[in-house]
1. Which structure, out of 1, 2, was FRET efficiency 1/(1 + (r/R0)^6) of positions 106 and 242 (r between Cβ atoms, R0 = 35 Å, to 0.05) calculated from, if the result is 0.10?
2. To test your reading of the models, identify which of 1, 2 gives 4.2 for distance in nm of label points 7 Å out along Cα→Cβ at positions 58 and 426 when calculated.
3. Which of 1, 2 yields 3.6 for distance in nm of label points 7 Å out along Cα→Cβ at positions 178 and 274, as computed?
4. One of 1, 2 was used to calculate helix-only ellipticity at 222 nm (-39500 (n - 2.57) for each DSSP H run of 4 or more, over all residues; to 500), giving -10000; which?
5. Which of the displayed structures (1, 2) returns the greatest value of mean count of other Cβ atoms within 10 Å over residues 66-73 on calculation?
6. By the measure percent of Cα pairs over 16 Å apart, for residues 154-233 alone, tell me the structure among 1, 2 with the highest figure.
7. So distance in nm of label points 7 Å out along Cα→Cβ at positions 42 and 258, computed for just one structure, reads 3.2; which one of 1, 2 is that?
Structure 1
Amino acid sequence: MKLKVLGKYIVLAAAAVLSTISVHAQQTGPLKVSANKRYIQQGSKPFFWLGDTGWLLFSKLTRAEAEKYLQVRKAQGFNVIQVMVIHDIAEVNTYGDSALIRKDITRPNITSGANAADPKQYDYWDHVDYIVNLAEKKGLYMALVPVWGSVVKEGHVTSKQAKSYATFLTNRYKAKSNIIWMNGGDIAGSDSTAVWNTIGNTINNLDNNHLITYHPRGRTPSSEWFHNEKWLDFNSFQSGHRRYDQDTTAKEKYHYGEDNWKFVEVDYKLKPTKPTIDSEPSYEGIPQGLHDTLEIRWKDYDVRRYGYWSVFAGAFGYTYGNNSVMQFLKSSDKGSAYGAKELWETAINNPGAQQMIHLKKLMLSRPFFERIPDQSLIAGNPGEKYNRLVATRGKTYAFIYTYNGRNIPVNMGKIAGTKVKASWFNPRNGETTLIGNFSNTGVKEFNPPAEEKDGNDWVLILDSL
């Protein structure tokens, strides 16, 4: 995802409508990779990463607006906000304060003795501190991208400068309980590899309490370049924003179209074992293919599909994105990226955003750490493209996802018990409907509710009796 600089921003009061979804109180604390190296945990409990790409949060929103944004996302069940610390070498926040002195990444523009109660005296880093602290109080983790890839690609950051800047940034935030480090920023690891390794190693040497990953360019995984680096705790891939027919660059290694589950399958086989996640799939409300604003937009059922496909394939969580929210589009903006028209205050409650919590709750409803992807649950051909069935299971439960409501033929006997209880789980509202009890042998075919069509997605749940 490449973002445009949208010009000067005028401060407006925002009116966000809070979601009615209720979730348990969240708390932040140290995260670590699970014992089996597939998942992330908070203390001894499973941590299902449900992220949002709030990329321009630090630069676009006032403190009051940041409060509203974070509160809405917390209410909707999100627990990670992916955000750029430096998006542009000339970065200026909504209060007009520059992040850097003379566009020098080694000279953060820190104002000594400023009055934090006076908006006219906010410096850029005070504002970042404020939002990080606010998120911490709300139980939200901040996945900080130190410097966006385009800044490095344009030659503004050398390895020496990267070490100085990463040292400053790490020392400033390493004591916070809600930090995740997201190196890179929509760029291939082969571009300025030395800089990315310098940032990763510097953070890792100074901070052993927070996890580190790498956010790559579209249709690539971090594992392509950094899987064996000691600083990389888990892999991240950007499945991107193209349809099947738009993914025409066959010379690219990862020519997967919309099949984001394939990235998971690749990472799942690598040694050493590391967790993996789709940190940027197609955004709700963004043009298919990204750059042609006349194209149709990705919808809620598309972001659901990316979520269930990748998680059932073995990912430890999922990051949602929204075209208007990632750039925090305001009525005062003189333009927008990727044809966004809906203001962020409205878009934040788009259907897909409110449906993500159902995926999170489903995955946390059964024993988490024992879960494995298992396509052998599916009898016969699992299908291709939108017809694909993706299956995952624990010892006493199994989930199988269909995007289009096609019949699901199941090889029984893959989970414990002589009998199983079968149910339908609705990804649109999180409701579960009992089908019945069945013998746990042979092949059984299940017919989802309603007619077969794209977007009529369901999860078949099997529980041991």
Structure 2
Amino acid sequence: MSVTEDLFTRWKNREEIAEAMIPIIGKLHREKDVTILVHSRSLVNKSVVSILKTHRFSRMIGGEELSVVDTFPFLEAIADLDVAAAKIDLALLLAAYQADDRGLSVADFAAEALTAAHGEPRREPQDVVLYGFGRIGRLVARLLVEKAGSGNGLRLRAIVVRKGKGEDLKKRASLLRRDSVHGAFNGSITVDEENDLIIANGNAIQVIYSNDPAEVDYTAYGIKDAVLIDNTGIWRDRAGLSNHLRPGIAKVLLTAPGKGDVPNIVHGVNHLGVDPAEKVLSCASCTTNAIVPPLKAMEDEFGIIRGHVETVHSFTNDQNLLDNYHKADRRGRSAPLNLVLTETGAASAVAKVLPDLNAKITGNSIRVPTPDVSIAILSLQLGRETTREEVLEHLRQVALTGELRRQLDYTVASDAVSSDFIGSRAASIIDANAAIVDGDSAILYVWYDNEFGYSCQVVRTLQYISGVEYPTFPAKA
């Protein structure tokens, strides 16, 4: 057999195994609320090629490639176990098995490693309401529908908007169905005009028309103890956001930086410190979520004396297409035609999210004529001298197996450009080839999908405060 034939045969064999994985993964998710992961990346509702690409992640960042040949026996073993309401990472499970020298079978090792995941109680689904249905609101809606398969996690019950002229319901459904940046919705969307419903993959989403949060009684729609996600950014302080705490709403989560005493949460960094009794919270900004994970990773290993953050940020809907009046001077100038120097509050927000970081962090931002994906340039003075190799290896390991692996990604692609990261679920992606390290000085280039990556962080925070963010097993490789 020639080399070419051998490569093709091995690829077809792996395709066949990945095909066999799909129904097992789906059944575990639907019936047991188990999410199967590889390197913290979900395999639920993924295609054959997506499963194979996910297995290649470690190779893509400079490590050894993972094979479905090795992970499939563990998936079969999990299917035979009484596990529920858990996330199980096949990559971590395989690594732990390879490090074990007791000679256990795959089935016996899986049963032992996942003992803590046995018998997790199933719970009632958490009602969710979206207040506002713009860029972030629609992406969060897509994610919530995607995760609704088990029926025991988050359930999108309603969106609240001001009624527009014309066929409002059809237009909003169309915006959810098709997106110029993120592509088509993965599934089916229909509308029930008589009952003001958008039905997405079988999920009936009530559209509530209102101009004032104080007008809505959510219990009239059968909604109870819901978390309301405010995507409008109109209210950012506790007093304004508390207007959402109406009958049927238990908590409010803002998708913009909170002001005053509103806690700003970056999932993976400070979400565990959230007071369970807190009713008003913020997910901070997309840029804050992008820069805080790498800052924490660098602070934990090297220490940070001071730093400056410069973000090159895609234009957003708060800018003008053509020069026109705007309350902020520069943002009134045409977004598609200019680089627009503007301010960012992300640097000052770092102190709220990482209060133990004593370093002074400054920041600024330049809006550029691209519709999505931004890059943050972190210029840091470290607490000790190091090398480029040490910094990159540390960040690579954090992205692969560290506590921030869901937030921090890593790329070694020498030809990477912004559009490559559209749809990335990480809060930030380290560009290894662009990093500069000289003694105690480090400059990191960090990509982030300021729409989708941020929306994923919002949903992670939502899962945590709702009690449906189940632990990952095994805890460590």
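1. 2
2. It must be structure 1, since only it matches.
3. Structure 2 accounts for this read-out.
4. 2
5. The maximum falls on structure 1.
6. 2
7. Value 3.2 for distance in nm of label points 7 Å out along Cα→Cβ at positions 42 and 258 corresponds to 1 out of 1, 2.
Each value in this text was obtained by applying a stated rule to the coordinates, not by laboratory testing. Everything numeric in this text was worked out from a predicted model, so none of it was measured. Cβ atoms are built from the backbone, for glycine too; each structure is taken alone.
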